[in-house]
Structure 1
Amino acid sequence: MRPNLKKPLAVFDIESTGVIVGKDRIIELFILRIDPDQSEHEFHALLNPGIPIPPETTEIHGIKDEDVADKPFFKDITGKLQQFLENCDLAGYNSNKFDVPLLVEEFFRAGVDFDYSKRKFVDIMGIFHKMEPRNLRAAYQFYCDKDIINAHTAEADTRATWEIFQAQLSRYENREVIDDKGEKSVPIVNDIDALSVFSKTNRNADLVGHIAYNKDGIEIFNFGKYKGTPVQDVFTKEPSYYDWMMKSQFPESTKRLISQIKLRNFNQGNVKLS
């Protein structure tokens, strides 16, 4: 079913140098504009971001610095792009969190006052998550075809979780999956070590995610002004940052981890212990 449109709808996706809206840049932009008469129009641009493309993002989208070295900058296409998006509402997958903010940010950086106040935003991921909930009750219904009796009591939720786990093993064992890179694997095997690895959805170094691992397995800050920077580098350059964290309301598990990192850094001769 195609949507009823009063205004053009621009469905779009962005490939970028990273995921920090205030810092990263657009490398590739594709827009499919559907007009109220249901006619479709395309806009595609490869862009020189003006900053190096990190290897870890190249691994995701395959675009290297040399691929865009001779391409226009975002500011060079703003005229055509603004005209293409005139009076459009915007749609994408996870677009409200990332694609829309980055697109608007690029316009502002280029000195273009892109007015988004009268546009509607449709996030397809939001529809997916609300219509296909990912909570315990929905999982129990999906895998076990049951509703939880006495939901949100510890015993009922625990027993439902255990039943779901067993149903997942039965449903997915030996099923082949294809990841975002097109690589095939059979991730569900009856082995706790393997399931532990597969079920991880983050690269947190501490329990709550204040500290994460980068692609090289080095602890980095996952918040604040040093987000993405190795913890040991910050403690070397600004020792007071460690003291601030230890005196602030961070979880004890986080404080123990940064203390281990600081001690390791001290043993390597990179930082003094206060």
Structure 2
Amino acid sequence: MKLNLKIPIVIFDLETTGTNIQQDRIIEIAMIKLMPNGERLEKYNLVNPGMPIPPDSTAIHGITNEKVAGQPTFKELARDYAKFLEGADLSGFNIMKFDVPILVEEFLRAGVEFDYARKRIVDSQRIFHLMEKRNLSAAVEFYCQKKLEDSHTARADAQASLEVLLAQVERYENKPVTDALGQPMGIIRNDMEELGKLVASDMIDLAGRMIKDARGEAIFNFGKHKGKSVLAVLQQEPAYYDWMMQSDFSLDTKRRLTEIKLSKLKR
């Protein structure tokens, strides 16, 4: 079908050196501009970020330091992209949390005007979540083909959760699982140990203040040390441990932090 447009809309996606909006940089940018008359324009660049690309990031998008070494910086490209975006709305999948903020940061660093506040931003992930519910009631309807009665009562929700799990194992048993990039993760088995491994979170504490990186190392997931090794921070800035222990973090977070600190002493 054709989108009903009064002004152009630009659908875009970015690849970056990491996930820190302030510190990381764009290394790949792709934009598709749909015009009201149906015309389609495309703009694409690899971008030299002016900083090393961490191996963890390269493992995800496959872009190496060598690939971007001879490419223009975003500052060199900024005016062309600002012009391409001029007078157009924005769209993409899950762009509000990261892609739009880091794009705005890059424009600001380049000293190029980009007023996103004057644009309509259509995040297609938001439409996906609005229309395809991901709550327990939706799971019961999808997997068990029935309505969830008495939802939000503990007894009914526990029973429904059991029925959903049983239906999932029956539906997917022996089927392979891949990640968002199509890489194999494992196979659904009627085995709780195997299922536990497949759905395991990278969070170290339940609040998500510390997570595991691609190498399994504990890193901070908030604040000024976000993305840095927990052990390295505690070694270089011992007072940071004291600050966290005295601040309003959960008891679980403090316990896990202490366990990591003590693990260093045992080595």
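Only the coordinates and a few stated rules stand behind these numbers; no lab work does. Model, not experiment: these values are computed from the prediction.
Annotations
- Each of 1, 2 could give mean projected area of the Cα convex hull in nm², for residues 170-241 alone, but the derived value 6.7 comes from 1.
- When mean projected area of the Cα convex hull in nm² is computed for each of 1, 2, the largest belongs to: 1
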